[in-house]
Structure I
Amino acid sequence: MTPAFQTVSSKRAPSPAEPLPHQLLVALGQHRMATTQQLHDLLRPRAARQTVSAPLNKLRRKGLVDYTVLPQSNRTRAWYLTSEGARLARDLPALRGRPPYPITSATAASLKTPHTLTVVRTHLAFVTDARLRGDEHGPLDWTPEVSHPLSDGERIITDAVMHYTLIDEDERTKLRAFVEVDRATMGSERLASKLIEYARLWSYEPQPAGRPRSRQPTEAGAVWLRWYPVFPRVLFVLTGASRYVLDNRISDLQAMAAQHPLVATMARKVPLGAAVLDDLELHGPTSDAWVPLGGGERRPWTKL
């Protein structure tokens with residue numbers, strides 16, 4: 001028989017899991033915006049859709065979230081935090097230190113929708129694959145819109161920084177990646193020039209000049225060492241055009257990796273790859289979907 005004190009104690013003990021409404025606020029604070037289906041797949045993939053839609057509607061009645069209806073989508077809703085929701089969410093432990101980006105209107109939301117939702121699609125491809133494989137990669141292991149300093153006061157903003165842990169029997173391998181999501185809305189040369197920015201970040205070592213400044217690092221070395229033990233691999237995920245166009249864009253990325261001196265030097269030391277989003281969703285990111293930008297046969301992103 002179970003002792004009475006154990007029964008009372010178990011009822012009083014708080015659950016280590018965050019309630020679903022809190023998880024929804026965190027997910028929207030992290031990703032800026034997501035559809036009902038994306039939130040369902042991210043947080044409760046095995047539950048009924050109503051499990052997620054009901055608390056979302058309750059949060060909306062409280063003025064913490066709102067939605068915009070996607071055009072030509074059978075009234076699909078894309079959810080985002082209101083100003084009040086962003087104020088509340090920034091105090092949640094999972095989002096401390098993460099700057100809030102409240103969306104003030106449905107019009108403002110519609111301007112961000114296509115790219116933001118495509119970035120979430122990309123994340124879900126990795127999350128789904130990790131669940132099937134038994135790897136560690138959850139909703140908070142993907143941080144969109146991360147900024148890093150370059151020389152001359154410039155900055156590079158990556159679409160997402162991904163943290164991923166491979167599980168192979170008793171061995172755990174931690175991987176990181178800068179992820180660029182391309183919807184074919186910019187010229188191919190402009191896309192390829194992103195590699196120059198990453199090469200500049202990879203090589204950038206701030207040089208003290210004159211008297212010390214508070215913002216300069218106290219240790220010598222590349223600036224990225226402030227955040228990463230090794231430089232993350234750089235992954236380009238392409239969508240929004242025909243296969244012919246996307247293949248040409250990948251070829252242009254390969255040409256930049258071969259022809260630009262600084263990018264070519266980085267490519268010999270940092271894994272660089274490109275893949276089509278449809279392939280990741282169909283076959284998974286750990287399939288042979290990735291083209292190594294430094295040359296070689298297609299392979300999983302983990303083996304670039």
Structure II
Amino acid sequence: MSAYRRIVLIAIAGALIISTSGPLVRLSGVSPATSALFRCAYAVPPMLVLAWLERRKLGPLPLKGALLAWAAGALFSLDLLFWHQSIKLVGAGLATVLGNLQVFIVAFAAWGLFRERPSNRLMAGTPIVFGGVVLISGVFDGSAYGLDPVMGAVTGLVTSVVYAAYLLLLKAGPGRTAGPLAHATVVATVLIAALSPLFGGADLAPEWPAHGWLLLLALGPQVVGWLLITYSLPRQPAALTSLLLLVQPVVTVAISALTLGERPSALQFAGCAAVVLGVLYGSRGAQPTRAGAEQDEQVPKTSTV
């Protein structure tokens with residue numbers, strides 16, 4: 001098997017594994033704060049082992065890298081708390097679609113902070129994407145799916161903003177994989193525990209089978225999925241990055257419909273299509289130049305919540 005095909009398979013496997021995050025959160029049946037907490041807590045031991053192995057090979061993580069990872073972990077705690085809340089309010093499928101807006105948010109943040117003007121494709125895709133968000137929110141839809149679609153859309157948007165900042169911090173790091181992720185995961189675990197009362201509280205002793213679903217969530221999407229995506233994206237062509245932007249939310253919507261019985265309304269499905277296609281279209285124009293691709297694609301541009 002060629003190196004290119006191996007990277008493609010790794011990337012697709014990572015995207016498919018991460019696509020199960022939302023459904024696993026719902027299958028656990030616990031509160032949003034509880035699933036966010038145990039998703040990170042159960043991931044800490046294997047991540048520390050992987051970080052130790054990486055340290056033996058590459059040496060200690062530089063202080064700057066550790067500080068950036070701690071700040072990223074703080075943001076990741078908010079990302080998970082808001083995203084798991086969005087899953088509760090609007091369902092796993094729609095919440096995952098909303099979580100893919102960070103591509104646009106990162107681009108416009110770079111415009112404001114670094115004078116890097118977004119591409120024409122991304123500018124054209126922006127109103128389409130946010131029009132899709134309005135349709136998902138159910139503002140004009142009396143049959144919208146979810147306990148509270150409007151608040152679900154709001155918490156989904158907050159998730160994307162926080163996650164965009166998280167990605168920017170990781171991008172500024174030393175370019176390692178396991179070490180920064182381990183630091184960020186530990187910090188996120190502590191902060192989620194501290195902030196959980198603001199998000200309905202966390203149950204520190206969920207019963208089975210909830211514990212089993214949470215363990216699968218941690219070891220699958222949080223550890224394996226994250227590592228596969230982080231490893232593959234810097235080594236793959238830009239076209240595959242765009243493909244992954246489309247694969248994850250589509251697969252999650254399909255899994256949620258088949259396993260959880262989630263049935264968004266016709267307008268919400270139209271909103272999903274607008275968001276996914278708008279992000280795919282805009283991201284194709286936001287790829288780095290060939291000369292800077294290897295450095296600029298150090299973090300995944302897909303939603304790995």
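Every number here is computed from the coordinates shown, using simple stated rules; none is lab data. Note that the coordinates shown come from a computational prediction; the quantities given were computed from them, not determined experimentally. Cβ atoms are built from the backbone, for glycine too; each structure is taken alone.
Figure out for me which of the structures I, II the number 5, 24, 30, 25, 11, 3, 1, 0 belongs to, where P(r) over Cα pairs in 10 Å bins from 0, in percent was derived from the coordinates. Each step should come with its number before you reach the end.
Values: I: 5, 24, 30, 25, 11, 3, 1, 0; II: 7, 29, 37, 22, 4, 0.
Derived from the structure labelled I.
Who wins on FRET efficiency 1/(1 + (r/R0)^6) of positions 23 and 63 (r between Cβ atoms, R0 = 25 Å, to 0.05) among I, II, i.e. which is largest?
Going through I, II one by one, FRET efficiency 1/(1 + (r/R0)^6) of positions 23 and 63 (r between Cβ atoms, R0 = 25 Å, to 0.05) is largest in I.
Here FRET efficiency 1/(1 + (r/R0)^6) of positions 55 and 143 (r between Cβ atoms, R0 = 35 Å, to 0.05) has been calculated and equals 0.05, so which of I, II was it run on?
Considering all the candidates, the number was obtained from II.
Say we calculate mean count of other Cβ atoms within 10 Å over residues 79-86 for every structure; which of I, II gives the highest result?
Across I, II, mean count of other Cβ atoms within 10 Å over residues 79-86 peaks for II.
Check the numbers for distance in nm of label points 7 Å out along Cα→Cβ at positions 167 and 255 across I, II and tell me which is largest.
Result for distance in nm of label points 7 Å out along Cα→Cβ at positions 167 and 255 over I, II: largest is I.
helix-only ellipticity at 222 nm (-39500 (n - 2.57) for each DSSP H run of 4 or more, over all residues; to 500) computed as -23000: which structure among I, II?
II
Given that relative contact order in percent (Cα under 8 Å, 6 or more apart), derived from a single structure, equals 39, which label among I, II identifies that structure?
On the way: I: 12; II: 39.
Attributed to the structure labelled II.
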